[in-house]
Structure P
Amino acid sequence: MKYLKDIKVVYKKSLSGTIYKIKKNPVVLFFPLIFSVLISLSNRAFGSLLQVGGLYISFLTPVLYALILSIYLDMLSDLMYYDRVHIGNFKSSFRNYFGPIYSVYFVLILINWVVLMFFRSSYYLTYIIWTAIFLIFNPIVETIYLKDESYISAYSYCLNFMKDNFIHWLIPLVVYVGIQHFLGFSFLEYISDEAIITLPIGRGFSLDIFRGPASYYIKYLIVEIITGFYIIFRGNLFKILSNSTMRKRQYMGEI
């Protein structure tokens, strides 16, 4: 009972902080869509290079991702700590989280190489591996911009965090993915080598979207707005869970 009550209290506090931040900065709901478009444009820019350079250029393709996501995480950091979004010095925003993001990408690239090398012939085993990575290291984005972790330490921090807060973290994730499934979007797209990094941009943007029916545009926009809400909720949830334990919250009278 105490565990369920703790979940309720933590979610209530996270939700309250999320609503407060969004009321002050409603534009944050559209961040996933905005940055998804920017990521898509960078994909097109690097697409031809990837075809020419093959596997080795894959170390360079995340560079633009990291630069763009660095701006996103810089804004999220301001929102989490100061309840406002600051759009100012893009030069510093580009570099603030570039190193940590790229270092995490680098590790994922190495893991992907190993998976391709040893498990290429086993689709199900590959799927299991990436599903495990997606679940165990799911809060790695928050680890980067709220705890300033990078490279291997980001993964180790995630591992310890999820060991103590797996259920607290998993329930909102399941709800988020479940809503998308209800709207007709497959959750299988999240099981990939970069899903834990690109999750904050939602479904991802593609020019092919304009070839679909009108109903698809509406559903896509809904998902991106829900993603904006979910990312803010995750940030608040991570701050609470990473800065306290259930015993500490109980001692402080929160449960």
Structure Q
Amino acid sequence: MGRQAGAELATIRRFEGAGFRAWPAASVHYDGTWAIRLTAGHPARRLNSVNPLDPGDDHHLEERIARVAQRFAAYGRPITFRISPLCAPAISRHLDEKGWQAAGHSLVMRLPLDEGNAGRAMDQIPLKDLNRFVSAAFEVHGYEEALRPGFAEVVKSIKPNAGLFILEHEGAPVATAICVHDGQLAGLFEVATAQAQRGKGFGRRMLLSALKWAYARGARQAWLQVEADNAPALGLYRSLGFCEVYGYHYRQPAERE
């Protein structure tokens, strides 16, 4: 492995580790260097997936995948691999041969923080009231009510300092975000603007305030994950200066007819 490739993998590992801490699964088990994340209370793929973390860990694939599948079945979840640049190429080839389908292509993006993009934003104090934030997030995102307990438990379980942000307009929430301050990193999660309020600058204003909060506490680099086909979100993030670091996607067995 060349020096540049090694540095790139180290950067990816840093963001992957921050992502695990910022959005914690209820159960984490390791099979070699595969991190198996499972969460009974919420079906999101990032909380219920196999995350290979070493490009060289590709031995005994049939046996290990069968063993992992049993864990997912016990949780009532479909076995799902999250394929990042840390995943051994042989794993992807093996899943291709088995006809597994790809979905959920996403990008990880980052932004260096400084006085120019974070220091001059509007001050906003994050919420202390978890229930109020969850209610606002569900209203803005349009999430199914049945997911509320599991979502609240995930947010409550975040280990680093998490700022819960709501922007309101005319007495109603119009944008929400979670900013997780983890050392020099500030991770943005659950970013959304109410559909009827998009294009009015609410999302930009809230994000800059969240980044100012993290910057004041020592964060010097912001990062986020966004679905690759979410053109409006990508446009906003790129206009703020975010640049792509790497991509990932999910793989699941093809559904049987």
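Since every read-out is calculated from the coordinates, none of them should be taken as a lab result. What you are looking at is a predicted structure, and each value in this text was computed from that prediction instead of being measured. Cβ atoms are built from the backbone, for glycine too; each structure is taken alone.
Descriptive notes on the structure:
- Read-out mean count of other Cβ atoms within 10 Å over residues 12-19, computed value 16.0, structure in P, Q: P
- A value of 32 for relative contact order in percent (Cα under 8 Å, 6 or more apart), calculated from one of P, Q, originates in structure P.
- Read-out distance in nm of label points 7 Å out along Cα→Cβ at positions 68 and 244, computed value 2.4, structure in P, Q: Q
- Source structure (of P, Q) for helix-only ellipticity at 222 nm (-39500 (n - 2.57) for each DSSP H run of 4 or more, over all residues; to 500), computed value -11000: Q
- For FRET efficiency 1/(1 + (r/R0)^6) of positions 148 and 180 (r between Cβ atoms, R0 = 25 Å, to 0.05) computed as 0.25, the structure of P, Q it came from: P
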